[in-house]
Structure 1
Amino acid sequence: MSAFVFAGQMVNFPIAAGTSGHLFGGVLAAVFLGPAGAALALATVLVIQCFLFQDGGVTALGANILNMSLLGTTGGYFIYRFLRSWLAGPRGLILASAAGGWFSVVLAAAACSVELALSGTVRLDMILPVMVVTHAVIGVAEAFITAGVLAFVLKVRPDLLCERHPYLPAQSAGVGFAFGLAIMAAGLLLPFASSWPDGLEWVAGKLGFLPQQTAFWLAPFAEYRIPEVRPAWLAVSLAWILGTILVFGITWGLARWLRRSDSDSHVD
């Protein structure tokens, strides 16, 4: 799930007025893993993006994990579970997940606005409306992606969802088939990804605080490119492959360690 989210977030899609968006993936992950597992998956992605690809910022890492891994993911999942109590069946699951995905994007954007205002970067009455409106549009794409992925999985591997035990990850194997196809699809779309700034960068440029960002160190694969590799599309593609493998390997190792620790704690 972490590898899927990482791959999906590399493909920016154009929205409007020179801005772009990308997959958030918090609610999508939570439908498979439960909210705790999804928060851990998103946090792993954010750490790798920050330290290896210079995406997100070291000093902003804590805020990003709070906004996306915790507030956005759990808040969107709460909306999903609430709607699931009213909407039954596969269609209800798809509609509820789409609504939760949309809400997760808007909630994370609102939290970011409050933090920027509290830091003295920009006034809340200036940034909050622009951020919410911009990410409400991006959230529509999030809703469609979430619904599309879940509609596909419901047809081929419905046992992968944690519907029976909503706060525990599903215990079934065979995830590689569904997400292997999805990750490959993201790789094929990479050359067509939008180069426009994402929602936050666009708002920062519009409100005039974008120049305040400072790169005080250079990550090894900054801007998702392998250094000294030509042409540019190959440098990006190799960075995508490397990042996907690293995210998968680190999360897999962390999951095995957590499972072993949990097993040891239950030994009499």
Structure 2
Amino acid sequence: MNKLKKTKNLYAFLWEKSGGGEFKNSWHFNKVQEVIPETIIRGRSGIEIGSGCGYDTYLMAKNNPSVRIVSLDISDGVFKSKELTSRLRNVWIIKASALNIPVRDNTFDFAYSFGVLHHLSDPAQGLREIARIIKKDTPAYLYLYEDHSENRIKYLAIKVVSLVRYFTTKIPPKTLYLISFLLSPAVVFFFSYPAKVLKKFKMTQSLSQRFPFNFGTHPFSLSGDLYDRLGAPIEHRFNKEQIYSMLINCGFNKINITKLKDSAGWVTWGFKK
């Protein structure tokens, strides 16, 4: 089975298991908007690249009824998105790859993509596709994995997980999800809870941010994240310079790069030249 098909199957199972069904008051979109000093939703139409089960699509469309939101994903998560947004008239669902978006050039007033480009075989090609379908002088907002090259603890943890992933990517999605579910309490206990304790004290706040999985909230809160980390056939990670270079090379300017609050990863946005 090739990596593209593995990716589709991996996330189809995840969204079937944990996505859809009810409205979320807050999701990834809200965290991204918190660190961007401008409104993401703008103009008459926008697109979410890699919408998963549709929570962010729902939030954007529900709160902006005059803006058409196109929701694109390669997995069967699109059926969860369709179910979740069925009562919204400003949502269009597309099942397709971010590497070849079936939309004409210069169509959208903004693009948004959370945690998708780093799972593509060619992240730069995905970004070029985003640049192609948005209008001139309009923005793309992205969330990308960080390589943690400045954090020895997390950097080494990523290297270990990458070695383990060689084996775990061969495990069927259902079994891998069960393993991730069972692992979650241990990871929360040894990493998330100690990080939360350290965060309470001014002298150790910076140390708490260096802990892997410092964002876990309850024993099984990391099940989906572990499933993603252990099962993704393709995973690219970036430092700040690499992100800036990729956006420049793909036709963007006025580039900004920051981080999510209380979490890992880069939030970056730029405007099509």
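Laboratory data are not the source of any read-out in this text; all were calculated from the coordinates shown. Everything numeric here is computed off the predicted structure, so don't read it as measured data. Cβ atoms are built from the backbone, for glycine too; each structure is taken alone.
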Mean count of other Cβ atoms within 10 Å over residues 209-216 - highest-scoring structure of 1, 2: 2
For 28 (relative contact order in percent (Cα under 8 Å, 6 or more apart), calculated) the corresponding structure among 1, 2: 1
Read-out FRET efficiency 1/(1 + (r/R0)^6) of positions 121 and 161 (r between Cβ atoms, R0 = 25 Å, to 0.05), computed value 0.05, structure in 1, 2: 1
Read-out helix-only ellipticity at 222 nm (-39500 (n - 2.57) for each DSSP H run of 4 or more, over all residues; to 500), computed value -12000, structure in 1, 2: 2
